[in-house]
Each structure stands twice: as structure tokens, then as C-alpha cells.
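Following this line, the structures themselves.
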Structure I
Amino acid sequence: MSNSTLLPPPAVSTPDTRTLTATRIHKFTQKAMLFLIALALALAFGFPLYFMVTGSFKAEEEILATPFHWLPEQFQGVAQYERAFEYQPIGRFFFNSAFIAAINVVVTVFCSAMAGYGFAKFNFRFKQIYFFFVLSTLMIPFQILVVPLYVQMRAFGWTDSYWGLIMPGIMNAFGVFLMRQFAYGIPDELLDAARIDGASEPRIFWRIVFPLLAPASASLAIIIFLFSWNNFLWPLIIVQSPELYTLPVGMQAFSLPYQSRPLWAAAMAVSTLATLPVALLVLFFQRYFVQGMVMSGLKG
């Protein structure tokens, strides 16, 4: 046995406990702050919806009661909904809004897809100038266009008609931009292979391009539907017949300032019903909506 002195094992450097604790506290503080901010935003956006839904089940005097009633003390069931349908033709308003929104969605998505595909994959003279002109219309507020549009619709004889409600909203510059950005991601080799096989340009668009634009189409469809469904100013100006009222225009009858007693509870009931289609649309197409918006910012 050797008499040499045994050397101690080399020291292993370990992280300072205080440093680890400080790092954990910092991360926890960051997560807590983000959670509090998200909670505050959720409450800010969610309270009006809560007020609307609970208000549709309250008695009329509870809507503006002080202090605020968090839950209905005089639960009305579906009485306010029945009252709303008796007071105004809500079914007709729903049909008008759904009919106009559906046509706007179908025509805008299809035409925007064709225009975006053309700007992305074809070369022609003054292409950039044309595209800049299309984008420049996004900088013009709709309020500025109301009077010229109304004069144009009256010259065509489309005032107080479905044509006047539909035509100004069937094309959208943002839709062209969104489809163009997304169409950049379609491989040129795929299109060239289809042309070599003898496919015509309309067939290539319908069988290849348009299906590949499905996420962007879903995103644009949701945006156009929301705009058309919630549009108030243009239907208010262009139509005078109550049978052509859309839902936002028809809802004003429940809270007009010249009424001696606005029907706030019935208005809450109609607002709740009007929110359901939008909520269901976003719920079922949320994945496509997010994917389309993200990809539109990465292409091009």
C-alpha cells in the first residue's frame, strides 16, 4: 500500500442557491404579471357580454338598477326574447343580414382569390401600379365614400333594394392583399406541371390554386362576414323599407331616444341572438383564421 497522501476529489462548481432562487422568483413574477394582464383584458372584454346575456333574462327595471344586479333577481326565462319577436320582425332582420353576408362572403372570397392569384403569379405591365392603386383604397375611410356611393346607387335605381345593400361590399382591397400574400407560397413547379398536362388557367385556379388558398379563404370569410353582419351605417342610409332592414338597423327600434321607455331587456335579448352566429363562426373556424392571418404576414 502506497504511503502517498490521498488527494481530495476536485471541487465541483455548483450554482449559487441564491441565484437560482432569484431566477425562479423573476420567472414567477413575469408569469404572474402576464396572467394578471390577460385576466384584466378578459374581464374588460367579457363584462359587456356578461351584461348582455344576463340582461336578456332580467326584468326591465333591473337593467339599469343601482347597485348593479349581477344575477337576475326576477328571472324572466324567454319572456324578453318573445317580447322582442312580438315588437319587431326579428326573423326578417336575421334573414336580411344572413342573406347579404352570405353573398358578400362568397363573391368577395372568390373574386379576391382570383385577383390575388393574378397579382402573385402573373407578370403584366403596370402590375405594381395596379396593386398599389388597389391598396390605396384601404386608406380611404368608408364615411368619405358614403355620399358618392349613395348617388351612384340612386343613379342605378338600387336604393331601397337588396342590390344597393350588396353591391358596395362585394369587393375588398384587404381580401386581394391577403390572397396575394398567401398565393406566393404556392410552388410554381406545381402550376407549370398542370400547364404541361394541358390544364387550362381556369381549371388550374379552380382545382389547384383555390383549394390551396383554403386557410386564407376561411380568414377572409370570417372578416367579411363580421363586417357585413355588423354593418350599420350603409344599410341605415340606403334602405327605407322596414322589410329590408338588417339586424343592426332593426335593433335600434328597441332603444330609440324618442321612445318614452326604451325596451332595454328586449334589446339585450336580440343582441344575444345576434352574437351567436358570430361566436359559432369564430369557434369552428378559429384554426383557419389564425393560420391564414399568420401566413399572410410571412409570404411575399
Structure II
Amino acid sequence: MTNANKTKDTWDWEIKPQVSWFSFNIAHIVNNRELIVSFTRRDLQSTNNQTVLGNIWTVLLPLFTTLVYLIVFGNIIKLSTNGSPPLLFYLTGNMLWTYFADCLFGCMFSFKTNAHILEKVYFPRILLPLSSILTHSFRLGINFIFFIGVLIYYHQTGESSVHIKATLFFTPILLVSIALYALAWGLLVFVITAKYKDFENLVHFALRLYMFITPVFYPVSIVSKEFAWAFWLNPLTAIFESFRACYTGGVFLTKELSISLLFIFVFYGISLTLFKKAEIKVMDVL
């Protein structure tokens, strides 16, 4: 037996990367939950540093955007809102879209902005995009409280098109689905942009186009039947429409929503699998 074979036979530990396709360990995430909270708290504090209004900006910025939608699409272009109060309609679309876009870019850039930490200590890398999701979920929570306030106002003033239904309690399912969809895209885009930096510019451009095929400031009902099927291929379409159905008396659990949720969970599984497979290589090029 050679010396090399003797040395190999006497090894007690062998350290090697896990590159299997399905090497998921939820226990690692659970055991590091305090680290996720720490990252989230840091991001929230860094956002509000040296600001006068602090978390109030979380409500003001979406409100300003909603007012712009109200003026442009409601008063100038005069797009239909299916009888829903325009302010409530545009507030819903803007709130959901902002949450999706912020989560996507937050996950996409979470590794680059924390590259200095990744070089010094090891922890499950998936914790960074998860903490980004929590950060934007906290901001969404503030906007959601404002949304509920506006909804109650319209309901109390006797607005006939506003109905507070029990399905409103199922909206967290829709919000979680948006977060998973954004996380899936964020992980997938990060894997690609880690090697091809130019892809970032394409993502910014594509997201702007994506907004126009998502019912952010218009209902799907105004889309001609000839092209409506293409809009329903977008998973966010059913989510946005179902969210609005919670307070307009429409149907919440539709066939389109079921298909969209199923697609999101499958897409998330595929994206997470690809990320775990390429994790080691892409972290080396940050």
C-alpha cells in the first residue's frame, strides 16, 4: 500500500461541497432564524437612517404613485376600474406590484450587497434573499394597514361597489405567492447575472414591460378576448384580480388562480434547485 493510500485510509473527515440537485436542508434555515431576523433588522434600520419621516416614506411613496395613476389613468385616459373606487383600485395594483418588484430586485442584489460578509463567514446563502423578502414584507405590512383603512372608509361611506368579505382573510396566501414568485425570479436572475453582467440591464427593461401585461392600473376585462388568454398566462394576473375580488364581490378562488399558484410553486422549486446546483460557482465570482 502506498503512502497516499495509507493517508487516505486514515482520514476521519472529508470536506467537500454539496452539489447534488436536491440538497435542501430546511433545518439549517430554521436554526439560523435569528440571523435572518438580524439581517432584516439591519436592512430596515439602514433604510431609515438620516431620514426625518422614517417609515412614513413607506406609505407616502406608494401613495404618490397611486395619485399619479389616479390622475393619468383615471382622469386623463379614463380607464375603467370595473366599478371599483379608482383610488382603491390603483392603490391595490401599486401596492402588489411594488411588493413584487422590490422583492425581486432585493433577492437579486442581496448577494452582491453582502459580498463582504460572504467572504468572511459561512452560513446558508439562501438566508440573504429570505431576509430581503422579510424586509419588504414589513414595508408591505405598513402599506396593507393603510389599504385596510381606505377600504373601511369606502365601506363606511356606503360605497356600493365595496364589500368586505371573508375572503379578505385569505389575501396573505396571495401575498406569500407573490413573494415566492419574486424569490424564484430573483434566484434565477442572480445565477445568470453572476456570469453575464449585461443581463441586469435586460432584466430592468423586461420588468418595465412586464408591468404593462400585469393588471396594475387596468382590469383584465378591458382586454379584448383575442388577447385575454395571453394576459392570463401571467401568474400575477390571477393574483391581482383575485385580490381585488376580495372587496368587489367577485369570485376569489378561480380556475386561473389555482393554475397560477401551482405554477408558482413548481417554478420556485425549479429555481431553488438550479440555485443550489450553481451556488458555489456563482459565489466565487461575486
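Computing FRET efficiency 1/(1 + (r/R0)^6) of positions 210 and 242 (r between Cβ atoms, R0 = 35 Å, to 0.05) across structures I, II gives 1.00 for structure II.
Name the one structure among I, II that mean count of other Cβ atoms within 10 Å over residues 202-209 of 12.2 was derived from. Only one of I, II returns 12.2 for mean count of other Cβ atoms within 10 Å over residues 202-209, namely II.
Bear in mind these aren't lab numbers, they're just calculated from the coordinates by the rules spelled out. The model shown is predicted, which means the values in this text are computed figures rather than measured ones. Cβ atoms are built from the backbone, for glycine too; each structure is taken alone.
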